[in-house]
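The following blocks contain the structures, represented as structure tokens.
Please treat every number below as a calculation from the coordinates, not as lab data. What you are looking at is a predicted structure, and each value in this text was computed from that prediction instead of being measured. Cβ atoms are built from the backbone, for glycine too; each structure is taken alone.
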Structure 1
């Protein structure tokens, strides 16, 4: 069993293609590619943490896409994930606003869609987030798993740990784009 992390698919959101300069000619091409990338890596026994903004658009389309994805899916709600009921229909086993978990190497990770200022990580070593569609993948104690930064595929826990452990400096990173808990 492998644990995966990903975010910001924006399935069925046509404007995201232009907004993020995604390399797709159509909405269906984008949706199909992201489903292919997911299912090529994830097995049915794996767990996938989706850290927000899974889909927009008609509910039946989002439900159909969610049900076509392999693995046990857990959603950390993003600013576009409005209906918990719809997310459960789409095949998510759990829907939360934030999740704390220990990675296999003991790193304490906070999963939350919008990155928090490092002063608000509540004893966690690392925050795994989405929301920011631009880089970098790792900044200070923040690891961004947005599909735009990872070739539209989920990121394996081992990749997260390797990137986290390879960092050269965890201090003196700009935090002007991060938010405090009161921000949305």
Structure 2
């Protein structure tokens, strides 16, 4: 998206968002309502979808099935592959909180030849290969699957592919609606 491109659908006001978030939470302390970002304030225009996607989003945010650094690597990579600056920027913040350095975050934007003979997976090489193959072919080659299955259990593989698919869809939504970065939020690295 070019700088200065206006959103195709304006997000709801902060007051309207807070009212909707209160309804979704139902007064429950156990439900964490998403921050009032441009994305969530736009999603709020579709109340049922906003509520329905809330649990999945919260699950991925708090799941420990995948290590947080590895989850953020694949989210950053799918954001990069989808040319979704908004997603990449928001997850730059989350990746830093998960312990990734600025250099490690920038590495998710680079194509990297993965050494398929490596015994231990290089978090970048293997995970980047998984995202790239899924993005390019909607499938995983037997070669990548074999190495992936040698390092992750069934639950982790299902969640890994689900995270990539979830954020791929979110990236398409953000790009199509021209969701704007929040003031001061990072975008792509230099």
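A few comments on the model shown:
- Taking relative contact order in percent (Cα under 8 Å, 6 or more apart) as the measure, the highest value among 1, 2 is held by 2.
- Origin of the value 0.65, where FRET efficiency 1/(1 + (r/R0)^6) of positions 13 and 109 (r between Cβ atoms, R0 = 30 Å, to 0.05) was derived from one of 1, 2: 1
- Source structure (of 1, 2) for helix-only ellipticity at 222 nm (-39500 (n - 2.57) for each DSSP H run of 4 or more, over all residues; to 500), computed value -7000: 1
- Winner on percent of Cα pairs over 21 Å apart once structures 1, 2 are ranked, highest first: 2
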